[in-house]
1. By the measure Cα Rg over 2.2 N^0.38 Å, tell me the structure among P, Q, R with the highest figure.
2. Figure out for me which of the structures P, Q, R the number 5.9 belongs to, where distance in nm of label points 7 Å out along Cα→Cβ at positions 99 and 323 was derived from the coordinates.
3. Thinking of P, Q, R, which structure, once mean count of other Cβ atoms within 10 Å over residues 11-18 is computed, gives back 22.1?
Structure P
Amino acid sequence: MRQDRARSPDEAITRDVVLGRQAGEPAPDAVVCVADATNLRQVLRLVLELKRVGRPLILAVNMFDIARHRGLEIDLDALANALAIPVVPSVAVRKGGTLELMRKLDGLADVTSAPGSSDWTEPSTAEIRDAHREADRILQLAVRRSGRPAVWTARLDRVLLHPVAGVVILLAVLFLMFQAVFSWATPAMELIKDGFAWLGALVATTLPAGMLRSLIADGVIAGVGSVLVFLPQILILFTFIILLEDFGYMARAAFLMDRVMGGAGLHGRAFIPLLSSFACAIPGVMATRVIENRRDRLATILVAPLMTCSARIPVYTLIISAFVPQRTLAGVIDFQGLVMFGLYAAGILSALGVALVLKRVFWRGEVEPFLLELPNYKLPDPKNVVMGVVQRANIFLRRAGTIILAMMILIWFLSSVPGAPEGATEPAINYSIAGTVGHAIAPVLEPVGFNWQIAIALIPGLAAREVAVAALGTVYAISAGGDEAMRSTLAGTLAAQWSLPTALALLAWYIFAPQCAATLGVVRRETNSWRWPIFLFAYMITLAYLGAFMTFHGAHALGL
């Protein structure tokens, strides 16, 4: 709560909101302080300082069931009397686990508040020491341990945090995750693919040839369907991430990666934002607020978009399925999953490399020590896991139904208008607006092996990366023509028309590909400057071009 102790943006915002000083935010009517019942000592000092603010205050002792299971006896009445505030137990992940808290909040209007936050003053060093002693006194008064303490956390940590075995286990977990993305998702992907093929055939036989049929079949079905087919893979990836978070393993992964991150000049706290960027760079960038040092935070913001977000999965999967054979190594390892693991590893190494350049060349300074509280292990709640996966599915489907659908209709229009002139010998798309733009950009991308169809797909891909796949589906569907397009998959079309060096170059491009417009907007908001999003876009597109150039010509030199 002290101003000089608010060393990160999150801490400063929390302090100002509680005190009613945050611009554009009304002062809170009351404060609910949520504490971990298994580690009350960490929060009692904060509760004592929150009392000095003078607003109605409730202490919610969360994870109460876990504390009881571990032999902790918490005397809620003694705790409430010692603190002179309402104290309620809660189990937030259980149905009805917050009913008592809700009842207390309903009756909070009758609580007489102390003087307002304007009377709050920064505590002195002596007052802080007194508060720590008081917190320890209350803890001894209200919390007792009965029975034998749980030892599973210590036993597991001896293995999972081992400097050698722990790293091997972490790599094995990540490897299993990407193997599952390909192996387990195949049946569901085939089902979705067959469903869209049936839908396309239905449109082709029901509607007469013309613009409406082309819009629905080539624009909507071929475009949006080429993205939705990757939904099972995205859901499998998020299932793993949510399970690992709920189990308590993510904090251990951050601890294991601290030495690697420190070697690249990144603070250990950067691991969580970078891990969040595997889902989407936007929450990853926002999560950097927990990093105290401004340069450490800025360095993490600038490298977070290099982590392989879920929007890259459709691009990676499309090219891998088209050019990497479906076979297993040693009868166990899926070859396509191995390639996907390599692409994720390339993104991680690229982020560490850029961070090393930023911190060791431009922003020299000491890396602060990493302090992290490791949570106890607990079994994931199935309901929580399902809700998290469903939430991710809804986000993906909303993007498919809004951004991607709108972009596909636009791309279909640009690829269909104007039509081919009389006597034209080339496909109609070559005479369209999109064809003209694609051919105009093609010379710039020709050195990296990209054709004009790829040029068309890269532009809307700046709005959302998965739109590039949908754009390719629309462009090649229109190029092929109705019946032929219905009989072929996009992966098969690319395998027939692209060279392997071109496919590898596009994979390299998307390892470094510039972020979507939404991410650049969030970087602008988090840094409060246009300089950093412009720098981010410039260095990433430069790396993307150089990476694709070296990959394309290197593949040719190797005879691929």
Structure Q
Amino acid sequence: MDQISNSWWQNGIFYQVYPRSFQDSNADGVGDLAGIITRLPYLQELGIDAIWLSPVFPSPMADFGYDISDYTGIDPLFGTLEDFDALVEAAHALGLKVILDLVPNHTSDQHPWFIESRSSRDNPKRDWYLWRDPKPDGGAPNNWLSEFGGSAWTLDDETGQYYYHAFLNQQPDLNWRNREVREAIYDVMRFWLRKGVDGFRVDVIWHLIKDAQFRDNPPNPYYSEGRPPHETILTQYSTDQPEVHEVVAEMRRVTDEFGSRVLIGEIYLPLQRLVAYYGNDLAGAQMPFNFALLSTLWSARSVEKIIAEYEAALPHGAWPNWVLGNHDRPRVASRVGQAQARVAAMLLLTLRGTPTLYYGDEIGMHQVAMAPDQVRDPFEKNVPGIGVGRDGCRTPMQWDATPHAGFSTSTPWLPLASDFAHENVIDLDADDHSILSLYKALIGLRKQLPQLVAGAYEPMAAQGDLLLYRRRAEGEALVIALNLGAEPASITSSSIGFGSEILLSTFLDRKRERVEGILNLRGNEGVIVGRSNFQAG
């Protein structure tokens, strides 16, 4: 693709806000919408284009908002509908888009729909959820497992049937084969679209349709000890069913009713199955989230292979996207190390496609270890001892060196990282060579250079710890050279191009350095190289 698209979601940079942990405005130790509003100028200055909010709907908080009891309200913990309207208005005034987290696979067991559904077998909403008779021995209908531990079936003593829940038993799955369920959720989408939201990130979208026969899932021959117990079986019949693509297309049609909006799907699947969620003629999700970088081995050849496979798998005309962190996975700075976190930032912001940042990654926030009495995550509580807890990547944003890091004036809901007194926005913003300054420089360069937004991706041969590629558009090419190792490495300049210079180094100290003969990279360094006579922007 050699010309910039007019679609804002292709040109832009997304930023995930975990509302509980971003900014507390009322001293209860939990972040809220009013707090987010006060931090919008920071996000604008950072240079991002869209904020994605994890759920803020009314919820019993069994899974911290991913168990919704009212799809068209705001939980009092976060504020009011008026606060949400104010957030959308303030964000739009600063040129920022707002993306909501839609959770259509399951509700809370406190949602009125489920309360009706479980009240009797002949209730009109009985078929809104997945109810099945016990096996003859009284056991669960099949062998499906909950991702949060144990069987995915819970017996309702009053009606004598089991209901299905892919996650907590407080999160019963909706029956997406039921047309009334679909229309109810589509009406929810329209409610928020009319309020001005710019699109949705759809939670576990590949889970929506289950096998109509509820067949047993086969065993996983690759399961290894130490992994979560639900991975002992493959989800052949409980996820990624062919009919799900009809649902995704219907969701896309709903967003298209409102003009330039975006539909993003959360999908943890192999690349070949992931790209099917773009839909026939790209009429599905505009951006099925690509999480490949979250789990790949952090080595030059592994990353190179992931990029090549993804580029090859994309349908013609499909727009790629990349993610380095989110609220379910360990922090990138802890996965790859603090030194490589800078290289990872350059990778994310120079690959072809839309990048999504996770709050705090721009200041190098790391995974925080939780003492047993600090654990809040139900996944860790249900499956302890193997490191599945997600609390460590959800700790409060580190704004300054004041008590509670400027996040709150009272004790936060999760403990702060021990380094917040010096690893915070205020201190790092004042340091011209900090990781925050690097993120700002990368984002600024991306906005200047069309190659980094819409340029073609061209892999270059490399060995060892070096990852090399070009981004080419409008007759000009940039070379991105990343050293994913701790030892120095060198590249002959003939492979880079005549008259080139360093436009940006991850160390922020070599700008406009000419590349003569050999390009030398320090350990853990990445550079962007371009022709010296090329004027950006």
Structure R
Amino acid sequence: MLLIILIGFPLAMFFAWAFELTPEGLKKEKHVDRSESVTHITGRKLDFIIIGVLAAALIFFAADKYVLVPDLSTPTESIREIVATDIRKSIAVLPFVNMSSDPEQDYFSDGLSEEILNLLAKVPDLKVIGRTSSFAFKGKDVDLRDIGQALDVSTVLEGSVRKSGDRVRITAQLIDVSDGAHLWSETYDRTLTDIFAVQDDVAAEILRALQIHVGAAPKRGRPTENSEAYALFLKGRAAFNSTEWYDADAFLRQAVELDPDFAEAFEYLAYIQWYEAGWFVDVVGGQRRTYETAARALAIDPNLVLARAMYEVANIETLTYRGATEALEQAVHDQPGNPALLDTLFWYTMGAGYFEESLSLAERYVELEPLMPQAHHTLSDALYVLGRYGEAAAAIEVADQLGSTVSKWVTGTENLVNGRDDIAIANFEASMKQNGLASDWVRDLVTGARDPVTGQAHLDRRIPDIVASMPVVSAYNMRLSLKQWYVFFGFLDRYYELILEHEINDAEWSEAELLVYSGTVFWHQGFTAHPKYLAVAESMGIVELWENRGPPDFCEKVSGEWVCE
């Protein structure tokens, strides 16, 4: 079209100058008597035509913006289609080496690597290994070909950072792991205020070297003008990745205090608050904090995908289970390479009983984070609910080898469900020891709960005492974990009593949601076939999701009524 316009423009100019349209037809301009010219009539007609075209364009613009708005709540592709995309180009961004004299500047070099990783993860045609797996090789002398094989990538980005005052030297090189060839390398000498431009340059050069055509390369932009706030932001992310939840929360709060317009700091803080709710802090307060923080982020930058997802799942005014699930599906559709979004959506699809789709999310999660223990725990849950017990156990074994602090507890749980009490007790005791907690209560709790007559009363009596004896940080999580034991020992009526102690609705978070999720993972124990399950699922809004999205893997509609296995 552009070529046609370029060719046609001079011709149109010539004919407009040389000819005139008259009632007798087209004539050369020099042959038209000025007194007989109809230029003014033609011009008036053209005025009306132009006005009409502009009016039509205005109507189309208004309709496109306000009437023909696409339904963003339902992605055009299914979860399986999104996560099953075959991506041929792949990269791992290794942590840049801190060459500064101060070892505490590690957060800066790590943060730079992570920023570049996040930029590249926005490119649909590039598989980018997640931070946890890429950073597993930090400080280790490992051959790049071995790294490529371990992470299943074709290229690796490595580099170094030397920071002195407000000056920084960054070197980066892209390497083909098959033969060690350098595909691209560059050195940047910049001030700290130029650091964001360097990140954009590196991402663009990598895409160019890999011959990935995406139009305009993704840009980091300048998230804050305050270098101290940015440093705290990097420290907060580093703390979260090290499971130091409280430190991460504190660093990010300091960052937004220094710069109240730092949208990405608010976004990441909202995600941390969602993650902590129920397991580390109270659920109701967690929802309120997540919503308020995500709203602050979106007020500054409405295009933040993770912040939008956190806002939707925490908005007490509009929240439904269906709405939260669809918002997360849209977020995963927009950023299929974001492990945090995959893990969050997994929680909702698994809780609603869509086990096969949850497995697709878990497999994609492991593909992006092959060395992250949490990814393998997620995969284990998905395999377990589908009855693939051997594969589930293998996934937990991988998580254990990667240094998981909860893998032994999960292994103990699966053995307990299958009646292998001695093996379960050994695993529970090892888990307690690994986390620096007393384990002298484990055998007594298991053997007492196994009695079909007095077992329920034994759990009722002992669990509060055990929880009360633990440090506050561990007690909150342990209280929920031990409540699951009612399912393991078959005391489902009592488990539903614990669920129904909470006010259940689809707008407010509660511990009931966490208990329902755990029960659904162990649906083979009869949790979803219990007479009270459908009423609870209805109250949580799960049934509404089924009605709109289709039945879960364990329910069907018979004569207009839901029936669950």
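Throughout, read-outs are computed from the coordinates displayed, never taken from laboratory work. Because the structure is predicted, anything quoted here is derived from the model rather than measured. Cβ atoms are built from the backbone, for glycine too; each structure is taken alone.
1. R
2. On the way: P: 5.9; Q: 0.9; R: 5.2.
It must be structure P, since only it matches.
3. Structure of origin is Q.
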